[in-house]
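Participant: Multiple structures follow.
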Structure P
């Protein structure tokens, strides 16, 4: 490569890295956050109010998915992490549950069968961006960008 070709080479390399790094960084951040959310669902059931829900069947944990990153142009990308079960919102925010097709709610637990006209479920927030999760997501993004740069330099 001649000195005159170097600016064009660096521009092409920069364009290649910019777009790929944004996608990989967004994916890495989403996967890091998803993993942290799923790992937070542990402990005894029922979990204490204000703490993440316990993992009984794993349905809620399995429903928390990181969507693949999408380019938003100019070296930017976005991704999202969200649960996909019908009861995810009430676990996060809490609320009152009323029967829809019956006169009472019915459930069975270790102490027997219970009936109620309404039940209050306390909030058990699990989709929370804590400072630790933010730090871990940032580290994952930095590692992803460094990987893209190394690969571009090795293959470029």
Structure Q
């Protein structure tokens, strides 16, 4: 059986441009964290942000909310625990569940990230109008919603 060749126009597709932009953003964010002597990764900052607003989440809830699988989140939380940013406590109601809490050091570190995040947002949004920003957000939400439905068979 002969396979039909499929041509993909990567340069005019959204995916590669989104991917490259995310990589650039992550690189500059990590560079700023390092320059400000913050012993933190983007993933750790996301966990601190989530716990800062909703402390005591279970590891399962945290994995779901941060779009991580359970094993990678467990590794991430172990590193954060060693740094003193979080603590994990077994649930009193269900011994199989660990709840995650932000420590004082975690709160202080998260507070120190805010000016860094502000800098990266300012740099990212330079020369972009409010209207363009609103359009980008609208388009990104549409892309995200496209992936919210179940994967269709091809």
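Participant: Of structures P, Q, which gives 1.06 when Rg/Rh (Cα atoms, Kirkwood Rh) is computed from the coordinates?
Facilitator: Q
Participant: Using the calculated result 21 for relative contact order in percent (Cα under 8 Å, 6 or more apart), pick out the matching structure from P, Q.
Facilitator: Label of the originating structure: Q.
Participant: Of the structures labelled P, Q, one was used to calculate helix-only ellipticity at 222 nm (-39500 (n - 2.57) for each DSSP H run of 4 or more, over all residues; to 500), giving -15000. Name it.
Facilitator: Source structure for this number: P.
Participant: While we're here: Output the label of whichever structure in P, Q has the greatest value of distance in nm of label points 7 Å out along Cα→Cβ at positions 75 and 115.
Facilitator: P
Readers should treat all values here as calculations from the given coordinates under stated rules, not as data from a laboratory. A quick note: this is a predicted structure, and the numbers were derived from the prediction, not measured. Cβ atoms are built from the backbone, for glycine too; each structure is taken alone.
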